[in-house]
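Some structures to go through are shown next.
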Structure 1
Amino acid sequence: MTAEEVAGRLESGMTIGIGGWGSRRKPMALVRALLRSDVTDLTVVSYGGPDIGLLAAAGKIRRLVAAFATLDSIPLEPHFQAARQRGAFEMMELDEAMFMWGLTAAAHRLPFMPIRAGLASDVMSINPSLRTITSPYEDGEELVAVPALRLDAALVHLNRADVHGNAQYLGPDPYFDDLFCEAADAAYVSCERIVDTADVLKDSGPQSLLVKRAFVNGVVESPNGAHFTSCVPDHDRDEAFQRAYAQAARDPDAWRAFSERFLSGDEDAYQAAVAAFHKEKAEEEAAA
């Protein structure tokens, strides 16, 4: 598929899960395609990074379910911060483990998962809809009943995939992308490169085969499609571009100029604008 075809299958009002973690291996090409669509009023479920920032800046989020929203080397995602301060959307803030078990419950088609994470913390106070449950066994332990995070669609980015939807990560962490896909009614994988099925495991062992074809509805080949987030070992985070993004996000005029330059065209235009950005930076450094 193309990124535009994926965006064309999404509808306003959906619950969309976005894989990756903070500013690491986010499916940014798919997010940018979603930005270019007229889809809005979304519930977004994410270990948040610039995916949340861009969708918040575009006013496409009605409700956010997240454990955080960070750019990693920049602690707080600036568009997320601004949107939260002005009350732009509802938010369910969960502990990282609660978030994971919510996805796990959805993957197993369970209504909830009993866990200890969140007990005796303010997570329960700020989420009055959360409930506890008492163990039916002799221990009688009180546990948090974390609700399933069921998704209408999931968007994830992996290093390699075949045309059937088997997808492989080559970096240090799976970031729960498999759970996002299994928790969703439809899942779409973008990847740095589509390879033959026989080559999916060529660069690493079988444990790197993270996403299985049974849970995937479409595959998009998108080199550098996680930019500006990292996709190790294919590329690191683009720190210079991320700084420019964060600086622009804090000033309305600067953000309009940034959006016009980098977000007004298609993915090819975006990648060309990024290349021009780095060429300018290199020339400035050489002149200095």
Structure 2
Amino acid sequence: MGASLSNLTEGANVSGIGPGLGDIPESCVACVFLYLTPPEICNLARLNRAFRGAASSDAVWDAKLPPNYQDLLDLMPPERYQNLSKKNIFALLSRPIPFDDGNKEVWVDRVTGRVCMSISAKAMAITGIEDRRYWNWIPTEESRFHEVAYLQQIWWFEVDGSVKFPLPADVYTLFFRLHLGKFSKRLGRRVCTFEHTHGWDIKPVRFELSTSDGQQASSECCLDETGQDEVNGNHKRGCWIEYKVGEFIVNHSEPATEVQFSMKQIDCTHSKGGLCVDSVYIIPSDLRDCRRRRVLK
């Protein structure tokens, strides 16, 4: 079995089995790689020398990079990417690139090469955030920004933000990442408390987005459940949930698209609290379905 695999990957042998994968010209392998995903290319690169050479070709990886990848590189010092091959540039861009004082990140999806973005709560305008009677910042490893905003209690709840970036042409979904309840670790175990969690089942929160070219979207959702399951309790509490705001279309990366977004519950007839605000994500819409996080549509 081992001899047969070797013959296939390295070429024909003296026993006359015939040509193998090792006999395929590197240029032909590179043409095939244009139709494969980056993980598939990296796996096949282990087969033989021709596959390894094709998997390092700039022509292959240039096709995997987004058309505006230079805009992402411009967020970093030139010495980080100068003299890198296109394969190494792809690997560099597939890791989060911080900008705007580290409160926003952009990266390339490792499978599709499409651009994704996240915006920290630190980059948003939050009503009453300076008053510790209402809000606190909680350090945590559960956020890619290592800190989330925790609301104890407030009457007027409003979070606004915006981002301007030359996103490549695509259809994008914007959503908020939120958590009901305050969480911590005790003796290595995750513990949630809900002493401040109230008011989110009375009226829905309104989510909105608008773009610089006139697109608008909105949605409404109650963040808390009025009824509880006897076995599972309240399934919206104690876990991170992504709340979809809406979709928008980018036709060209120039001029840069500006997106404004918000979430509000400004009915002052009741207070609300016990909510963690982590971030906003902007991701190509069909990629969102593949994510392993819990999503509410």
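Values in this text are rule-based calculations from the coordinates and carry no lab data. Quick caveat, the model's predicted, so the values are computed rather than measured. Cβ atoms are built from the backbone, for glycine too; each structure is taken alone.
Taking 19.3, 74 as the value of Rg and Dmax of the Cα atoms in Å derived from one of the structures shown (1, 2), identify that structure.
1
Taking FRET efficiency 1/(1 + (r/R0)^6) of positions 211 and 259 (r between Cβ atoms, R0 = 30 Å, to 0.05) as the criterion, which structure among 1, 2 has the greatest value?
2
For which of 1, 2 does mean count of other Cβ atoms within 10 Å over residues 123-130, calculated from the coordinates, equal 12.6?
Going through each structure in turn, the value belongs to 1.
When FRET efficiency 1/(1 + (r/R0)^6) of positions 163 and 195 (r between Cβ atoms, R0 = 35 Å, to 0.05) is calculated for each of the structures 1, 2, which structure yields the highest value?
When FRET efficiency 1/(1 + (r/R0)^6) of positions 163 and 195 (r between Cβ atoms, R0 = 35 Å, to 0.05) is calculated for 1, 2, structure 1 comes out on top.
If mean count of other Cβ atoms within 10 Å over residues 51-58 is calculated from each of 1, 2, which structure is the one that comes out at 18.5?
2
Given a computed value of 4.1 for distance in nm of label points 7 Å out along Cα→Cβ at positions 67 and 235, which structure among 1, 2 does it belong to?
Checking each candidate, the match is 2.
Tell me which of 1, 2 gives 19.8 when you compute mean count of other Cβ atoms within 10 Å over residues 147-154.
Answer by label: 2.
Using the calculated result -10000 for helix-only ellipticity at 222 nm (-39500 (n - 2.57) for each DSSP H run of 4 or more, over all residues; to 500), pick out the matching structure from 1, 2.
Considering all the candidates, the number was obtained from 1.
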